Structure I
Amino acid sequence: MKTTGTRSLILFLLTGGFLVGLVIFLASLVLEGGNWAFQPYNKHLSSGGQLSYAGEVLDRNGTVLAQSKDGERLYNDDELVRRATLHAVGDTMGYISTGVQYSYRAELAGYNIVTGLATPTGETTGSDIQLTLDSNLSKVTLQAFGNQKGAAVLYNYKTGELLCMVSSPTFDPGNVPADLNTDTSGKYEGVYLNRALSASYTPGSIFKIVTSAAAIENIPDLDTRTFNCQGEITVNGNKITCLSRHGNIGFKDGLAKSCNIVFAELAMELGKEKMTAAAEAMGFNRSFDLDGIPTSESQYDVSDAEENELAWSGVGQYTDLTNPYHMMLLMGAIANGGTPVKPYMIESITTHFGLVTKAGHTQNDRQLVQADTAAKLKEAMRYNVTSEYGDNLFPNMAVCAKTGTAEVGGGKEPNAWMVGFSSNEQTPYAFAVVVENGASGIRAAGGVASAMMAEAAKIPSAGSE
């Protein structure tokens, strides 16, 4: 009897283990089946490790960005369009993880849970993916970068449609350079990285928007306060410098003229706790996502900062880091009264049989700014443009913006930033632009932003939801 009981227990444990394993396998099949299917040994889907048979990728106007013909993956006829949309569409090898050809490879390949791979004969029955991106807008934006590295993103803050996402450097996926992975000149450095989603940069003066929000919410007499800028102050034996001597200056002009002394003093007065609370409320120290593709975190950490370091953090230096996509989202939040509409890039995924399995739609995201604070920031950022940058950069769009030049050290020129949004209901766009080693926010980043916004204004039904 004892032997029988032992055998029964062993049989029970084996059966239980089998059932647990079966459940895990089935769950994995449902969640990861597409990734399993899309492996190099499925030669009818891949050739030389490259995506060969798959559905089309199109822009918002139906322009084909990628398609399969006769076992070959082909891209748009215009080289500049191919280069400009590379980091959104992706490469055939799957090195660009933010591209839809990687993130949605199972859908493009035609995998489904019932029949598995739907292309056993080599004829593609994969789904087509239409993006919200405008390929011509992307092209114009890339041209504005010239040979400079950086990123630019723009979306409709009323509908959530991402209209432009450009990362530079880039390459032509239809004619991949032979020296792409061997070039030592730095031309292709970080070329597989989508700088809009997966990079974080020292923000410089665009972070003064965060310090402004903290000050607006915690300093009652902020609007009547006067600061004195003589070009530098000394804190703990360390100099905090400003590019100009502004003399007596108020908060509003301090932001417009980007006075470091004003914002260094504000950060020290607010203290670590209030500065951190404002930054985290506005999305720092957490990641966002675009259609399931995660972004790099913007970071603000002054827990171990000395007083002079806290001062520099309020100016956008110290260890501050900012992600371009996050800054675009924050601009959308300010434009929308504090609560952003969540951006999306996938307009639709349609199967070979015409069934729409995914469709983008407008939805609110988590609040980033208090409504009253957003209204005051909007007013201050509009004043930046009218008093300092000039409306000629963005004709008839009533743009609210902030520039930044972020010191990066190493003898390199500062990174150049411009972030903002149009308050004109006909052009409801929020944007973020960073130009690596661009030196001047208004000239380098402002030039890209101006070209991008001007082209975006041409898109039909810009303000419709």
Structure II
Amino acid sequence: MNYLDLIDQYKEEMIHTLQELISIRSVAGPAEGDAPFGMGVQKAFEYMLKKGKEEGFEVENVDNYGGHIDFGGYLLDENGEMIGTSEEIMGILGHLDVVPEGKDWDRDPYGGELEEGRIYGRGAIDDKGPVVAAFYAMKALKDAGVIPEKKVRLIMGLDEETGWKGMDYYLKKVKSPDFGFTPDGEFPAIHGEMGILIFELAKKLAKSPANAKGVVIRTITGGNAANMVADHARAVIRSDSYEEIKAKLSEFKQETGYKINAKGIGKSLEITTQGVSSHGARPEFGLNAISVLIKFLSQIKIENEDMQDFIDFYNKHIGFDLCGDLLGCGLSDEPSGKLILNVGMINVDDEAARLTINIRYPVTMNDAQVYEAMLPIVNEYNLGIIKLKHQEPIYLPEDDKMVCSLMDVYRKHSGDIDCKPMVIGGGTYARAVKNTVAFGASFPGDPELAHQKNEYISVENLVKCAKIFADAIFELAEGQYKKVETDRVIEEN
């Protein structure tokens, strides 16, 4: 039986494997014993290594910082007899960690529930589902008797959503793949990824006098991660009277339709806003609860002038702008389009205000251009820039041989002969290994689900991904059939 038909037979097994993997809350956290990214990530890692061993693959654990599942790499003669091994490695780079689940799910985010042909749970599409699809693509090839001339290596990263320390450590200990793809983006092939910046805008605040009259903001907090649109935000304020604030809040809520509420906490008033989470590379699919909250706070006269200046800055130069235009850094180029800006987190107390911002900048530009562009406004408000992370853009031409091969495989399965490779704002492990691009696993027209509540992957797409990945592996790793396979099998493929 050919490998594509085998994938159809594996459907129920694939569903079960993904459900078990989703049930492990693998949000990267502090080290626990021998688990550098916490026990949740470690359990997910050990689960996949065990699956690899059970299916007869070679596996390697690199000090719990990452690992891989290997297949193929044997050179055959014209009769299908092994005559040597290949040193060339085709990598498939996925990750097993997930972002925090966030709030307001309709289902258990770690339940792996199967409903109406969809498997729900954090990581279903980013990136556990695609890793499972790649694993079963390899299994189908192996079970069908295919021997890739190049070694096929499914690499499992463990902190892709937070810092990439695991991948950095892994690649220092193990030979890097010579080329490959990461199933952590979209179809068709992605030949460019915008540069990524994570930084803080910080401002020192003069403390309000203990006997201050009027409205005093004690704290403002919100968001889960830099690369997520904040789905919640909270402010705690003190005032002699809250009636006017509550009246303004009611009017604001009615005029805008935003979800905002207030309740008393001791002598303070708590104001909360609810937004819609989305990936930081696609903020247009979400609603930033921080921006909603700061917009409302601008309607209240704040006692502390520094705090008032900070709120004025946010509304005038960030607000709901997703392209950096208001901040002065609205850069663009032809391959990428416009810069992407997301405010992921806020933390304000009576001493300082901090915004954690995630920017995706065009592939033909650099980080210095972005920072320089925003400096006039940043300096005007006496803000400091604290640089936290930078990933340079990557870009391969559309006519690159590997890009063309992946595009051909996708066109074969999708029937879309007019599609072209893309440039995205997302950041994938394609940046970690040369000659690597993102390939799948979301299809054109699919809703944006990564980093959002009620994340899911359809069973149909899970199976389709596995077939696409299997054909991609066969083409890129130069698959051959063993001598023991029948002529019928060879003809079918």
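Taken together, the values in this text are just the output of simple stated rules run on the coordinates, not laboratory data. If you're wondering where the values come from, they're calculated on a predicted model, not measured in any experiment. Cβ atoms are built from the backbone, for glycine too; each structure is taken alone.
With distance in nm of label points 7 Å out along Cα→Cβ at positions 10 and 242 as the yardstick, tell me which of I, II scores highest. Walk me through the intermediate numbers first.
Working: I: 8.4; II: 5.7.
Structure I comes out on top.
So relative contact order in percent (Cα under 8 Å, 6 or more apart), computed for just one structure, reads 24; which one of I, II is that? If you can, show how the numbers build up before the last one.
Numbers: I: 15; II: 24.
Structure II accounts for this read-out.
A value of 0.85 was computed for FRET efficiency 1/(1 + (r/R0)^6) of positions 98 and 362 (r between Cβ atoms, R0 = 30 Å, to 0.05); which of I, II is the source structure?
Working: I: 0.85; II: 0.60.
Traced to structure I.
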